[in-house]
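Chemist: So, here come the structures, one by one.
Read-outs: derived from the displayed coordinates by stated rules, not from any lab. Quick caveat, the model's predicted, so the values are computed rather than measured. Cβ atoms are built from the backbone, for glycine too; each structure is taken alone.
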Structure P
Amino acid sequence: MKNLTVLVTAAGNVFMPGTLACLRNNGERTIRLIGADMSDDRTILQMCDAAYQAPRCNDPSYVDALLDICRKEKVDVLLPIMSGELNALSEKADAFAAIGTVVSVSSPEALTIANNKRKLFDFMRENGLPCAEYCAVHSREELEAAVKHLGYPEKRVCVKATEGSGSRGFRILSETVSRFDMFLNEKPTAGIVTLGELLDILQEADDFPELLVMEYLPGAEYSVDLLADHGKVLASCCRRSLRMENSIMLEAVIEDNPAVTELCGKITEKLGLDGNIGFDVRERGDGTPMVMECNPRITAGIPYFALAGVNLPYLCIKKILKEELPCVQPAYGTIVRRRWMEMAD
């Protein structure tokens, strides 16, 4: 079986050891791992065979820098990790193909919707898919009217930036939570504010950003990771959160939840998404699952499923190479806990 060279971006990310272990411990072939990161982080060489410093993903020279790395290292597959780089890489996929590198990325058209929460919610509503009640707002007045429409202050309401990842730009609005209790018992990143506090924050902006106001979903939280071939779901796995901290799932159980996975599969099919795709899902009080956001890339939690027997990053490599995929079934009931590891520079 042919050995490969794979380039992974954001290689200095705190979650990267688990993702790189999925690729290295694949049980079939040797994969030479190349890491790219905007920082000059020498600890990457403890996980990768070579490391390169690259510009920020929003730098105009970013794609050319990755092309140079792929050309020099004869990279077979490029696996993007950051939402902010996907559109630029998708638009230049042919340039990478010309030097023998396949970029695992969806089409620009699909990414335009999947990477924008408002456009994703609009897409779900237009296609008759279950969708949380929401409203896009562009001013202080629209924000106040929208949260009132959703029952605030009697009910909690969520506000999130339409573009962003990792809970950036996300807050829960509540007038009833005890500020003293939050001060004494919660970490500073609890993410709960009053409407007045949020308006004070937004007052600092030169231009009011587009925000999505949506109903608060009080039920169980799930993450779904799947592998797709231009909309066709080849494999999918679901995990239910047992413990969250700062939006990071630190403990989860691998579950068979058809309602959750089928909803994510329908969105994937209708958008024609390709490669590794992640979804965040939460239930209403009556147990109805609602997709909160889509991450059309490898997600930080994807190693959870490898520990339960489904190595989705490596299956993506095999899909790209047009190799036959094994029939995989996660070990349901597996509980996975995330731990940190120190690395000396």
Structure Q
Amino acid sequence: MILRALSVLTLALLGATPLRAQPLFREQAPITVTITTNLRDLTRERDSTRLRWFGAEMRYMDEAGAERKLAVEVRARGHFRRQSSNCTFPPLFLRAERDVRDSSLLQGNPRLKIVTPCRPASAEYQQYIFTEYKAYRSYAVIDSIHHRVRLANITYVDSLNRVRPIAVTAFFMETDEEVGDEHHLEVFEQQGALWDVFDGPHIDRISLWEYAIGNTDWSVSALHNIVMFRDSLGGYRPVAYDFDWTGLVNPRYAFPNTTLGIRSVRQRLHRGPCRSAAEWEPTLGHYRARRAVLDSIWSTPEPGQDPKRLEEAKRYLDEFWRVIDDPREFKREVIDRCQRIGN
């Protein structure tokens, strides 16, 4: 009975609406997909000014057990993980025409992001994907407006057989535009926003989330790993994304900005607005009310996830709970270390 109640609460906090959700994000179980394309040229093309779309075929098994083949296109995207000096495999965009998407797994998603291990041959880099995926699922508990994600066991095949197939666990992620459409918001790309632009609790929840996962690589003003939405009344809603460069994931390629005065991404640093203890209390209550659901996410490994790495990530998050439950430490770590105008 307790487990059933927790499952219901989880669905409620994740904003689950299965009847209107796109098929891809209707379930959480990993899907199995094969993407066949000009894989060699795709993975070699990293020029940010001339990125091309490559024709591809996406194959998967539908709910009836029949194989589906969809004509899609893929291209490289991203910044750090697209650079060949950092990664051997770039993050991707995937898109398909409406007549291809209709009545398929892609229905409702004109374009998707694919987050793939940037070094597919490395077991360590594969584990980064699992941790970042769980970070997205956790953020969905904190904020009803978020990017939905779905794990996928993907085999990338070269259409000309020039390179060996690459089999990984990755995840699909919806685009900013799809998030906006779901919540009747428009993407707002103007930079320079300061804390006083935001009404309500949203920026406080985000800044505490970034602190929880050990992320200093974000900026509202620069729209760095933050997407800004505007509603019909002119209000602004920031949404966080891109959680690999964090203490929670702790990839070997991540390092903090030297101006921040910390030596490792594992060191937390609050880079959010200045609030009094009383002003923080609603946000702390919001987090505490969701701890059971968040703990459940970090208590069960995904298929293929290293339980030891999962335990390490959970211990890192447990340190956050200890901070917010200790008024003195919370004052020292969050209240006294803030950015007064913006970041």
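Chemist: Computing FRET efficiency 1/(1 + (r/R0)^6) of positions 81 and 105 (r between Cβ atoms, R0 = 25 Å, to 0.05) for each of P, Q, which one ends up highest?
Modeler: P
Chemist: Between P, Q, which one scores greatest on mean count of other Cβ atoms within 10 Å over residues 169-176?
Modeler: Once mean count of other Cβ atoms within 10 Å over residues 169-176 is worked out for each structure, Q has the highest.
Chemist: Can you rank P, Q by FRET efficiency 1/(1 + (r/R0)^6) of positions 97 and 177 (r between Cβ atoms, R0 = 35 Å, to 0.05) and just name the one with the largest value?
Modeler: Structure Q comes out on top.
Chemist: Taking distance in nm of label points 7 Å out along Cα→Cβ at positions 89 and 121 for each of P, Q, which is largest?
Modeler: Result for distance in nm of label points 7 Å out along Cα→Cβ at positions 89 and 121 over P, Q: largest is P.
Chemist: For the read-out semi-axes √(5λ) of the Cα gyration tensor in Å, for residues 25-224 alone, a value of 30, 20, 17 was computed from one structure; give its label from P, Q.
Modeler: Computing semi-axes √(5λ) of the Cα gyration tensor in Å, for residues 25-224 alone on every structure in P, Q gives 30, 20, 17 only for Q.
Chemist: Between P, Q, which one scores greatest on FRET efficiency 1/(1 + (r/R0)^6) of positions 73 and 113 (r between Cβ atoms, R0 = 35 Å, to 0.05)?
Modeler: Once FRET efficiency 1/(1 + (r/R0)^6) of positions 73 and 113 (r between Cβ atoms, R0 = 35 Å, to 0.05) is tallied for P, Q, the winner is Q.
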